Every structure is written in C-alpha cells, then in structure tokens.
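Here, each number is a calculation from the coordinates, and none is a lab measurement. Keep in mind it's a predicted model, so treat the numbers as computed, not measured. Cβ atoms are built from the backbone, for glycine too; each structure is taken alone.
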Structure I
Amino acid sequence: MANEALVRKSTLAIKKELLFNADPVAESSNVIRVADFELDGEYDQESYTEISNTKDGTPELRGASKAPGNISINMRASGAEGTAPEGDVLYEGSFGTKKTSTADVVGASASTASIPVADASHFHVNDVLACIIPTVTTFTVDSGSTTTTIELTSVTGLAVGDIVQVPNGDGTALIEAVEITGINATDKNITISPAVTTVPDAATTVKKASIEFTRVTALDTDTDTLTVSPALSAAPDRYTDLRSSVNYQFSLSDLPSFWIDLWRGDVVHESYGGNKIDSLELNFETGKVIVPKFSFNGVSFNKETGSYGLGAPSFNDEVPVVAKNMRVLIGGSSHNCDKFSFKISNEIYDDKDLTTNGIGQKIHTARTVEGSFSELYRSLAIYTAFKNDTQSTAVIVCGRDGKVTAGNAIVLIVPAMRYIKTPITKDNNLFKYDVSYKAMNGLVGSEDAAVLAFL
C-alpha cells in the first residue's frame, strides 16, 4: 500500500523566532490544532534571453525563495485566566506584542472611569479589564458553604446562568464573580462555577452582578490608579477581583517572526522560516464558529522525508467558540449585529540581500485596521455618526456558550474608529445597514489601540 499523505494526518508546530529565520527547535508544546492551511515553498522564476542560432527559448532559472501561506484556526478561550490561548504565536505575530496583566483587586472609592488598585504596575496601558459590576439585589450567606456550593438564607430571585459576586471569607480581601450552575430551592443553596478561592463567611453578602469589559487608557503607579474607557455602567465594589489577562496589542517595534514545522500527512517533514503575518481576518457571524485566518510570507523552506515524533501535544479542553450570546457595543450602545468583521493588514518590506537566498529580513512598515458590521435599519444613529464624522468605540465580547467568567472570555476592543461607508441594503424584505469602518490613527509616537484579550 502506498504511503499517502493524508491531510488529517498532518501536524503543525509554530514557534516564535528569537533570531530571524533561525530554527528555534520545535517542541510538542508548540503544536496547534488548525481548521485549514495552505503552505508551500516556491521560487521566483527568472527568464533570460540568449541568441544562439536557434528559435528555441531558454528555460527560466530559479530565483529567490519564498514561502507564502495561510493558517486558519478555530478560536478557543484560554480556559484559565492569565493563560495564552492556542494560536498564541499567530496572534502576537499579527498585533506585534503580547502583554499579560497580573490579578489585582479594586481599591476604595472606585468610579466608572477611575479604578484604584493594590498595585498599578500589574497592568499596562491598553490592557483589557473584566470588572464585576454589582446590582442592588443582595442575598445573605448562611453557614455550611463550600467553595462550589453557597448556602443562602433565600434563593428567591436567582436563576441558573446568573452571575453573582461572592466574598472570600469576610469579603475584605477578595470578592469573585461566578456563574450559578444549579439551584436547590429546598436547601436554599446555589452551585457555582468556577469555585471561589475561599469559602464565604456566614452573614456576608452575595450580590447579583454583571461583568463589563473596558480598557486601561492610563495608569499612575504613584497613586495606584487606573483610568479606563469606555466608562463602566456603575462603580465596582471594593475588593472585587480584577482577573489577569493576556492582551495582544499593537507596537511601534517590528513584528515578531515565527518558524513553522509541518509534517504533511506524516510522510514529509517541511520547515518554513522567517515568517511574518501579512494579515489577520477575524469574523464574528451569528451561529458560526469563529475562525481567525492568518496570512503570511516566509523566506526559507526545506523538505525531507520524516514523520512526526515530538510526543503527544497538550491541548486545553475548551471547544471552539460559536458567535452567539455575544455582547456588541458600538459607540456606547448595544447593537444587534448579525456580523462583525475585523482585519489587520500589515505592509511588509522584503529587505533583499545578496548574501542570502534572496531576502535577508522582512520589515514591518505600516498597518491598516478596518472592518465592517451589519444590522437592521432601526434608526438614523449610524448614518448620523457617519455624516458627522463621529468617532466610535467597538467592544465585542464572546465566550463559549456566552460564558464570560474567568478563563472563558474573549474580548476585542477597537477604541477609535470612523464609519467610511453606510449603505442601506435589503435582506429578506428588511432594510439593513452594511457599515464599513477604519480605525483611527494613534497619537504622535503611539499606535492604534485595538486590543484582543483572553481573560
């Protein structure tokens, strides 16, 4: 039987390069699951002419090597706060930098736009914050609670799926947000996920809550204060948890390069070096799996007979995220969009070098951030913003089955964008907006501030 190269038997490992176009030696931890890929090394073909008493033409010569390709992955939550998601290297290669915040707690006298913390150095400008916003609906903790079952004096008014904030101990050190996964009306207790760190004391207060996402626009390490935008709907309580997050942000520095090892059908081992991301396309469409597509170009490749042998990779248990039960805020208002797209286009200059196979370095020179969204034509708000050149902010929040508790949330924030087209179209005898937007330029010496975060 022939040793066929089966697509589903292929394995890809992707690792960030410390030195451009230098093999960083892949490990099993670098293996990722992909939805699809196109990858192949090729050469420029250079023609030449010679007059030698014949009508025949001359064959083309092999020129500089190049390795264009694209990889699509199924977007997954990280599964644990402060943990990079699968596809980490590709996300960082698209935006330019990755910053991880450290968990902290809200200090005294927080407001909707200013949040005191224990240590502001735990955060960076443009980090995404998950803020627990309490409601006035409260419940009293009874004795006998555990970290996963909270005993209450009454469960009236609670429902499975509600978010509640639960104090750890007496609530003067940490208050965490959890989701109710079960209610026992007879015993008057609730089952929660994830577990709280410490059992709440009896007679402390549990509050119904929501989780809102905002972005750090400034921080003061002298006063340990974070300035945030967009503003929260209400101030968070003191001691509420500010979970750690992994944030992919733009940078004025060059894009990082990465190395790809591909075992095609477990028959041939191919390696591709000096890859940089040309574009990232991220589409949210109702009821569809979110599948980011990364397009890139490399400068070198090699092919040899070989099968995968790095050992069993370790994947998280998260299933791909389907675009439903999402929160879409545009210009501070909730929007019922059926589609929202986001695209980064990176301009890359090939620095050609006679001492190499053709390209010595790939240099990031410019970036464009653009996209579109579609919604029913219910008001003139979108057109008015377009006509007045109003700057808007978009906040897209998604997670598995709509969950946004720790490790489940994925947040995209485009803080400064303008509509460039607002055509009205027809869909099933309804009028709709099909809006195109572009992100605004950053301030002098700074970058566009769009950020993709996993919390």
Structure II
Amino acid sequence: MGYLYLNFVDNLNESKSGNFNTNDFFTQSLNEQYLNIKKKIGSDAPDTLQEFVGRCCPYNEHYYFISMPALERSIQTKIKKDGTQGLQYINNVVIRPTINQDTGIPGKYDVILIGDITFGSVIAFTVKGIELIDSGVAKFGEFRVLCTAAPAFATKTFSDKMGRTMTVPDFGVRETHDAVLTRDFIDRLCLEVYPIEKPEEALKTIEKWKTYLKFRRYYLGVQSAKCEAITDVQVKAAYVVSKAQYRKNEENLSSFLLDGHSEFAISEQVVLNREVPGSDEFPLICVSIERNRKSILTETSGYNSHGKPKYETYLGRYTRDSMGLSEVEPKYDDKGNLPKGFKFPYTLGDRHLLTFTDIEPDCSDLDIKCQRDIETSNKEVDGKYNSIITEEVKKYKLEQTPLVSAQFEEKLTLHSRFTNKRWKPCACLPR
C-alpha cells in the first residue's frame, strides 16, 4: 500500500503576513485559511482542520489527482532563517482528493491542496494552502493515483545512528519507505503532466520573455545611473507681470523677484513672489537638487573655470522633450505616441528655468563642538593659573610671616612697657 505523505505541520499555525521577504502566495496559516472555508461550507463544516482533512483524505485507499500548474519545473533549495541551506523542494504542486458524498462538503465544491514536494527523510507534500474551487470547472493536466493519505499535524523527536536529535513530521505510519512520491514518479510528473497542450511552444515563449526582461533590467539599470536624486519638490505661489510693467517700477518690484533670483527678470514675463497690481497668478513647481558647489564650478564649458557649468548643461537634457499639462491622461497608441491631432491645452515649451542658490553649510555641530572646546580650554587655563596663584600666595606668606611676626613682637614690647609704668595718683578733694 502506497502512502501519500501530507505535511500540514510546517504551516499549520505559522502566519507569514509580516514577512515581506517570502515568495509564498499564501501568507495565512492553514488554520486561518480553514476559517474561510468553514464560512463557505456552513454548519456542516467540521470544527477543526484536522477533522476536515480526515473527511477529504480518509485513511484508506483513495483516488487523488496531482498536477503542476507551473510550466517550469526545477528542484530548488530552501534557505533557512539563519542563512543556511535547507531541504530541496519543487514548488507549485496541486493535489485534489476525490470528494465522496458522505463527507458533508457540498457537491458544488472541490478541495485542492497547494504546496511543495519536499525531499526530506521521506518525500512528502508540504501543504501551504487549502481552497475550495467550483467542481464544474474543467480540469486539465492531472495525474490520477490510488493511494492512502498519511497527514501529519504534529512532530516527533528521535535520535539517529549518530546520536543526533531529529524532529520530523509524525505521519502516524512506520512504513515510511513505501511512498507514492518517489523520484521516478516525480520525474514522470514533471515531464508528462502539463496544464496546456504543446507545452514546448509555451516554454519557448517564456524563454523569449526572460531574455527581454533581462535586457529590460539592464536597460533600466543604465538609465537609473543617469538619474539625479531630487531633494525636494514644492508648489510655488508665484505671479507674473510683463517686462514693460516691471521696468516701469523696477526699483520696487526687484525686491519681489521669486526667491530673490535675478534670472526671473530676464524673460518677457517676470516672475514675482507676491501679487502686485496688474499681475497674474502663475503657480510653479520647484524641483530641488542639491550638489556640492565646488564640484559644479570646477567643471565648466569655458577655459580656466570660466563659462557655464557643465552640470547646468547636463540638467538641461531633462527639459529637451516636449512637455505639457492636461486635465485628463492622453491615450497613447501601441508605440507610445500621442494620437494624431492631439494638443496639450497648456504647453510648457520653454517655461522652465534653472537657477542656483548657495546653501550655507549647517555648522551647528561645529558650533557645539567649538563651545565645548572653549569651555574645556577655560577650565584648563583656570586650573593652571589657580595653581600658580596658590603657589605665589604660599611663597609670599612664607616670606612675610617672619617680618610681620617681628613687627608684632616689637609693637607688643613697646605696648607692654607703656602699660607697666607706675603713675602717681592724684586725688582732688572738694573745698
């Protein structure tokens, strides 16, 4: 009796919804997917996924239909979370069990299991998705086998001959060598079972697309290398006046030039940053690109760093194509061209200007460091002079102490002599 080993353990409870690096289509765990199936089946649905699988895949000989929707079949190697290589597998395999009437599953549904054929201790089918499909849909490219399903919903641990601890899915049977998914069977499945007729022609078309996509990646990579990183994009509220109007009041209006750039006063329409009598509203889009000033000015079109910077000429290439604004997106033909007779309601033409603004470097970090250095130096100077002053005071005290003591003793002696003299008392009697 051949067994069809079905591994439900690996994806039973593990959700991949937060893993953006996975290539799996199914991001929900199998238990989460079964909750959606229960809603479709209704009250007749078993309580747990394990009971549901037991009805679809009974422990006796049963017919199963195996297919491989993908046209490309190859053995791949899984990469573990730690970066090491895991088991080999073939992805995008579908197994459809025959549904009997006594399972409680409505006859309008077929059950399909989607997953990988995994080459482990046994060759098993690792289930990643479970779905209900319309039973009336025509099925193509299926291989029918008569076998017994051995589903695993838990793991078991044992020691191998080398004494290493092994944890594997517990399929509940010991005859693990008697499997339906043998290498010969899988090889035949990959070579003979296809969901379409003439798969060779489809594979040739796929190879052509691969060649094109490879070129397209290279082309986009080269084009990306020529792009400029945009620092900021802003909408500027601007106003325009005619050149003649600007000249009449140039002394006052010159201070209102947009962003203070004199270049906005060169053309026939002078751009201002505020509304003045006779001006028209003229909103602009400002695209900012920051580059090192020295690197730009060192490469010029003239001799000895004179003339227009080459970088300015380089940026001009972004304005060579015809640009326009339209309220609705124009419909292009198959070659990417505008339809005949189409005109932009508002053509930009030469209505663009490259200006340059010197940005002072942010020296806040240097200012903080400088202030700290000043405080540290002041402390060092204060400490140094404090020790010098202390030594000088100590030295002065040593020099002056004997002199002051001698003077004190001399004055004390004189005072003692004066106070120790005897004076004859004089008594005054009243008359």
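Quick look at the numbers
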| read-out | value |
| --- | --- |
| Computed 101, 46, 23 for Cα extents along the principal axes in Å, for residues 158-261 alone - originating structure among I, II | II |
| Per distance in nm of label points 7 Å out along Cα→Cβ at positions 30 and 54, the highest-valued of structures I, II | I |
| Origin of the derived value 16.8 (mean count of other Cβ atoms within 10 Å over residues 46-53; candidates I, II) | II |
| Winner on distance in nm of label points 7 Å out along Cα→Cβ at positions 222 and 406 once structures I, II are ranked, highest first | II |
| Which entry (I, II) yields the derived value 20 for relative contact order in percent (Cα under 8 Å, 6 or more apart) | I |
| If semi-axes √(5λ) of the Cα gyration tensor in Å, for residues 142-197 alone is computed and equals 17, 13, 9, the structure in I, II | I |
| Answer label among I, II for the case where helix-only ellipticity at 222 nm (-39500 (n - 2.57) for each DSSP H run of 4 or more, over all residues; to 500), calculated from the coordinates, equals -1000 | I |
| Entry that produces 46, 27, 21 once semi-axes √(5λ) of the Cα gyration tensor in Å is calculated, selected from I, II | I |
